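Structures incoming, each one as structure tokens.
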Structure I
Amino acid sequence: MSTLPFVENKTFLVTGGAGFIGSHVVRALLDQGAQVVVVDDFNDFYDPHIKEQNVVPFSEYPGFTLYRIDIRDMEALRSVFTLHGPELKTGGIIHLAARAGVRPSLKNPRLYLETNVTGTLNLAELAREFGITKFVFASSSSVYGDSPDAVPFKESQDISKPISPYASTKAMAESLLYTYSHLYGLQVVCLRFFTVYGPGQRPDLAIHKFTRLIHEGKPIPVFGDGSTRRDYTYIDDILQGVMAAIGYEEKAFEVFNLGESQTVTLARLIELIETVVGKKAVIDRQPLQPGDVPITYADISKTKAMLGYQPTTQIDAGIPKFVDWYMNALVKVPITP
């Protein structure tokens with residue numbers, strides 16, 4: 001990645017910077033010569049040790065600062081802004097922290113609302129209070145809901161009917177940020193991620209979970225008949241889009257899809273993993289889950305035109321890269337579910 005003038009010597013607050021996508025973004029910013037302030041609460045949604053390992057290499061960078069803070073804690077967040085507010089005016093906020101996942105959100109919708117909506121409100125309020133204008137927000141393809149007849153999904157589509165608490169909180173956060181952009185001049189870019197995978201992926205997500213279980217010879221849970229389709233997006237392509245979004249300044253509020261713009265059935269995904277791992281999957285067939293959608297499929301024409309986005313890693317190349325990372329990580333540090 002060539003040097004980006006809108007990143008070099010700037011300071012950015014990255015929420016969720018110890019997580020899967022967040023740690024990749026943090027590394028890219030640090031490698032570009034940025035100063036990075038990370039806020040992450042290291043919660044136990046999955047093994048916190050994984051997140052601890054993600055941030056270990058960043059201690060080598062003089063421009064890295066870490067705060068163990070929950071974004072629901074307004075006063076703790078304010079203390080970070082009090083210390084770094086003037087510097088953050090040069091860069092901005094990259095808000096990746098969230099309670100993630102459709103199925104877990106059905107069990108604890110209040111936690112998702114408090115983290116994903118109230119947490120976003122806290123950051124928007126502090127951005128307004130401290131005069132920070134750049135705000136990049138990690139949204140989700142889940143906001144499109146159950147719309148199999150309206151694919152590929154365009155950013156202009158109606159998102160007023162999300163079908164899970166998680167999706168609802170992402171749609172609400174987008175709406176909230178539009179209001180702050182309109183009223184207070186916050187320059188917002190919302191990025192709708194489509195099923196991100198790659199080295200460092202969370203262990204609860206399908207590609208990581210299936211790889212581990214197939215490698216161990218254990219059954220994999222398959223919801224439905226395997227015909228559901230996802231637009232799987234490799235982390236390097238997501239990273240390309242995030243960095244481009246940081247430099248975007250044309251409109252005060254904008255939304256972009258970040259996907260590969262191709263769909264893969266669940267059955268085909270399993271076949272690809274089987275081939276690379278060298279073992280057949282033991283299928284544990286289960287009914288479709290409430291909140292799951294039959295297809296995600298990104299129209300990325302707008303993102304290509306306005307951000308210069310060009311995804312390069314399709315699933316046939318991405319799965320071998322992921323499995324190679326997994327096997328190497330397994331040798332170094334056992335990966336727990």
Structure II
Amino acid sequence: MDAVDRALLDCLQYDFPLTTQPFLSIARRLRLEPRETISRITRLKALNIIRQIGPIFDSSRIGYRSVLAAFKVPPGRLDAVARVVSGNPAVSHNYSRSGDYNLWFTVTQPESEDLSKTIEFMARDVGVTDRLFLPSVRNFKIGFRLEMGNGGWTTPASASGKEHIKCLPATFAIDKAFVRELQKDLPVTERPYRSAARRLGLTEGNMVAEIKRYLEAGAIRRIAAILKPVNAGYPVNILTVWDPDPGKKEHLGIAAAERMQVSHCYERPPCKGWPYSIYTMIHGKTEEECGEVIRNLIGETGVTQYQELITLKEYKKTRVEYYPIDK
């Protein structure tokens with residue numbers, strides 16, 4: 001990747017234009033030819049540096065719920081159990097991590113379904129008796145962005161800080177057909193919304209206006225490219241779990257959310273034998289870089305009880321499929 005590629009990746013992550021021709025807008029912003037812009041983005045996708053481009057929905061605002069779960073699996077069975085877990089269509093993320101609880105995954109289902117029963121059935125299916133069920137109590141940050149700018153290219157100001165949680169209007173209605181279309185990977189073309197708009201019976205302008213309505217309601221968090229960290233130069237990620245005193249939870253959550261290297265920060269309920277309540281996902285180029293973030297958080301908040309869970313293997317990472325036709 002050169003400096004232009006890195007600038008493109010920052011624009012795609014931090015400041016995606018809400019227009020009918022977003023890639024043309026990015027080309028103008030970076031003073032590139034449109035064809036070159038589309039060619040570079042296409043190449044970055046082919047290299048699996050960019051996983052997908054499109055909206056990041058807030059599951060809880062469009063009729064779904066998510067939970068983080070962990071299994072304690074004998075090392076010799078880990079790959080086999082992980083294959084079964086990954087085969088469940090409700091599982092979007094699945095990783096092996098260091099520590100006794102060595103398989104961590106996320107399950108997202110319609111709010112009418114019982115997440116705890118799903119985890120229970122999965123554990124029974126693979127013969128796991130020790131598991132964690134970790135719903136979110138509070139979100140301090142959900143914003144997976146990697147700083148790519150260098151060599152004179154600067155990261156936009158919007159790259160740092162917490163995302164604001166909006167109140168979903170009581171009258172807001174979810175259009176399932178719209179969600180089905182918009183959750184697909186956005187085509188890298190001059191007019192990426194054209195085909196979806198035709199299928200929905202909308203103009204491209206109406207399509208963008210509807211996206212803005214979802215954004216304003218908080219049903220869509222943002223439109224962005226999601227990168228594959230290992231291929232983008234961030235091979236290390238550590239889920240760090242913290243056990244702060246009750247009075248320090250908010251301080252720690254806010255402090256962690258302000259770090260660029262922290263992509264996600266949640267409060268989750270402690271479990272029997274598992275006292276941790278604040279979860280931070282830290283990304284870096286080296287373990288030392290991630291460790292520096294942890295040391296800084298300890299120095300700022302005074303929280304010293306924590307555990308580092310280093311991601312060892314990615315079994316599955318995909319977007320949740322909302323409102324599939326067969327449901």
Structure III
Amino acid sequence: MTSLPVSFPALLTTDIDGPVSYTEFKGPKGSPTIVCVHGLGGSHLNWMALAPSLALNARVLALDLVGHGRTPTGSRIVDIEGHRRLLSGFLREVAGGPVILVGNSMGGLVATLQAAEQPDTVSGLILIDPALPTSHWGNTHPRAIAGFLLGVTPRLGESLLSQRRKYLSAEQSVHRVLAACCADSSRVPPGLVAAQVHFLMSADRVALDNAYLASARSLSQIFLRPRAFAQKLRGVCQPTLLLHGDADRLVPLAASRQLSRAKPEWTFDIAVGVGHIPMMEVPEWTLDRITRWLGLAGADAARISAEATRRV
């Protein structure tokens with residue numbers, strides 16, 4: 001069980017072609033800014049076991065992507081580019097200056113695309129079990145394959161999620177997701193689990209499922225074109241920390257191993273016996289690796305972001 005504090009600051013709202021929900025941990029004056037980007041079906045809550053301790057040395061922001069968490073879809077497009085555009089606007093309107101982006105799963109893809117397409121907004125990247133297209137994924141778990149099929153098959157996904165809403169309570173749904181995403185879901189802080197359940201009980205589950213499917217389908221299309229993504233990846237020059245759980249059943253470790261070979265300048269570390277969401281399952285380990293990187297290979301990224309923060 002984690003000994004790190006879990007905290008839930010007041011939810012804030014900004015306008016980026018519609019309302020966007022986020023949380024903020026102020027951090028010391030003049031410190032770098034870290035922006036956390038959740039994965040498919042996640043929200044800002046995914047970072048609440050890690051963000052309070054990160055904020056001892058940085059300003060930390062965690063936003064909800066389009067149709068996720070408390071950010072409604074509105075007139076915005078729910079796809080990977082739509083998420084990236086929302087993130088870009090958030091960096092401009094709320095974060096200010098170049099930041100260190102931390103992305104998990106789909107959020108790792110969104111963060112990487114932002115770094116490639118608008119490099120002046122990103123001083124560094126921290127990718128945690130990122131869903132980045134590669135030509136070698138190793139032995140993919142059947143649940144990941146099923147998720148891919150949901151993403152590309154019209155009507156099937158809608159039907160299955162509709163049935164799930166009928167027969168699974170909010171609590172059952174949260175525990176089901178955690179069981180799939182963790183090697184040992186009992187390590188997720190109980191307060192964080194309770195917050196996830198409370199959120200789902202009060203949320204529009206139909207709208208969340210629609211955003212989930214639209215995002216999954218967009219993600220699936222990107223994964224069908226790994227060479228196109230490889231072109232973008234070559235443009236990512238920021239210092240980068242790559243973390244991956246070796247028991248991840250959704251994005252196999254083999255994918256990040258291939259990425260680390262393609263980008264040998266990246267710092268790569270493996271969480272042994274950990275699943276897809278190390279920042280929730282083993283937040284102490286995740287904090288330790290991030291803190292070390294910020295003091296070593298990521299020091300320039302932290303300095304650039306801190307200097308920009310002081311100018312604001």
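Once percent of Cα pairs over 32 Å apart is evaluated on every structure in I, II, III, the highest one turns out to be II.
Of the structures labelled I, II, III, which one yields 16.3, 47 when Rg and Dmax of the Cα atoms in Å, for residues 118-181 alone is computed from its coordinates? Value 16.3, 47 for Rg and Dmax of the Cα atoms in Å, for residues 118-181 alone corresponds to III out of I, II, III. A value of 14, 47, 32, 7, 0 for P(r) over Cα pairs in 10 Å bins from 0, in percent, for residues 14-125 alone, calculated from one of I, II, III, originates in structure I. For the read-out distance in nm of label points 7 Å out along Cα→Cβ at positions 270 and 286, a value of 1.3 was computed from one structure; give its label from I, II, III. Computing distance in nm of label points 7 Å out along Cα→Cβ at positions 270 and 286 on every structure in I, II, III gives 1.3 only for I.
Read the figures in this text as sums done on the coordinates, not as results from a lab. Fair warning: this is a prediction, and the values are worked out from it, not measured in the lab. Cβ atoms are built from the backbone, for glycine too; each structure is taken alone.
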